[in-house]
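Rule-based calculations on the coordinates, nothing more; no lab input. Note that the structure is predicted; figures quoted are calculated from it, not measured. Cβ atoms are built from the backbone, for glycine too; each structure is taken alone.
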Structure P
Amino acid sequence: MLAMNKFRILGITAITIAATILVTSCKDKKSTGWEYAPNMYEHIAYDPDQKNPNFKDGKTAQVPPAGTIPLGFTRFDYPNTRDGYEKASGEVQNPLHNTPANFQEGEVLFSHFCSPCHGATGQGDGTVVAHGFPAPPSYSKGQSSRGGAMKDLTDGKIYHTITYGVNAMGSYASQLSPEERWKVVMYVHHLQTL
């Protein structure tokens, strides 16, 4: 008799659970059911394109205050002009020490980003030249399009060119951090002596 009561209790429990599942699943077709962590779906913060009553202009996406610098950003206060290029030549020096580790990293960065055009040894014989693009000048023998020998380029001129680009060469500021650019400058000075 005790075993029969256990089976009866288990049966009633199973029928109750099944009936509950059946009733709740057929209730509302548009309902998504219970939400676990509803803040993941209905966030409190405003979206950047939403109106925001917390600001005078009603915009959520605000322009940063004048003169602020993003975290981790390094300023380069030389404009992308001929005068900025010449000013950088006289005032900008490589802040990194010429260590074997920096030199090796500069070599790797040069081979990844610069050698397709400039060639592995900086002679302007990269793979893109073989596909019909104009050859950049050789670091050791060529003449700069801005005047002067490529072998005489200073830290500031090379850094300025990597940052802004020149002629067919685009800017590499988005691909190389300021520290990486200085390491490339270090390696380019080595190529100027070849």
Structure Q
Amino acid sequence: MSPRIGLDVPTIVRTAADIANTQGLEAVTMATLSQKLGIRSPSLYNHIDGLSGVKLALAIYGLREMNEQMSYAVEGLTGEDAVYAAGKAYIAFARSNPGVYEATIPSQSQDNDEFKAVSEQLLGLIINLLDSYKLKHEMAIHIVRGLRSLLHGFSSIEQKGGFGLPYQLDESLQLVLQTYLSGIRQMCIEK
């Protein structure tokens, strides 16, 4: 069976992203994709390797988009200003792309070379943001893990409606990032 003209992997991934962001990642199925694209489910298999292939492509797409948005946010900035901008861009991405963001959290994707490359590109961006602290590579990895945990935790709790008190979330994010960076500065002084 030949592929449908006009249907390609980027179209499938963008459609999956739309479904994930509006209905949730669990709503991304071959049936919902084919219905949204106006085709029969078997036609999708001419372009992509089943649902696992869709979710892998969605994860890669999400990491690329996040990397692009974070790179744009930090353009021309250095040091703590760049870290603040990157953190805010990360949260903004998760807010505006909740389903795609969820897809970026590793699972089976870790064994895929393209997923690894895009993940390493994002990791490299964040390590470069921390360059002004002159951290050894191993310590930089630990610091990046901490930052990612902080940002992921914040965005996950926000997405689940866990911040119910009437205080501005962006102010909370700013304070958390200030505290985190203050800890890194203190660590660098003490070493």
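FRET efficiency 1/(1 + (r/R0)^6) of positions 65 and 97 (r between Cβ atoms, R0 = 35 Å, to 0.05) was computed and gave 0.50; which structure, P, Q, did it come from?
Numbers: P: 0.50; Q: 1.00.
Checking each candidate, the match is P.
Have a look at P, Q and say which one yields -24000 for helix-only ellipticity at 222 nm (-39500 (n - 2.57) for each DSSP H run of 4 or more, over all residues; to 500), as calculated. Numbers along the way, then the final one.
On the way: P: -12000; Q: -24000.
Of the structures listed, the value fits Q.
If you work out distance in nm of label points 7 Å out along Cα→Cβ at positions 41 and 145 for P, Q, which one comes out largest? List each step's numbers first, then the result.
Working: P: 5.6; Q: 4.0.
When distance in nm of label points 7 Å out along Cα→Cβ at positions 41 and 145 is calculated for P, Q, structure P comes out on top.
When distance in nm of label points 7 Å out along Cα→Cβ at positions 57 and 113 is compared over structures P, Q, which one is greatest? Spell out each step's value before the answer.
Details: P: 3.2; Q: 1.9.
Going through P, Q one by one, distance in nm of label points 7 Å out along Cα→Cβ at positions 57 and 113 peaks for structure P.
Suppose semi-axes √(5λ) of the Cα gyration tensor in Å works out to 36, 19, 13; of P, Q, which structure was it derived from?
Numbers: P: 65, 26, 17; Q: 36, 19, 13.
Answer by label: Q.
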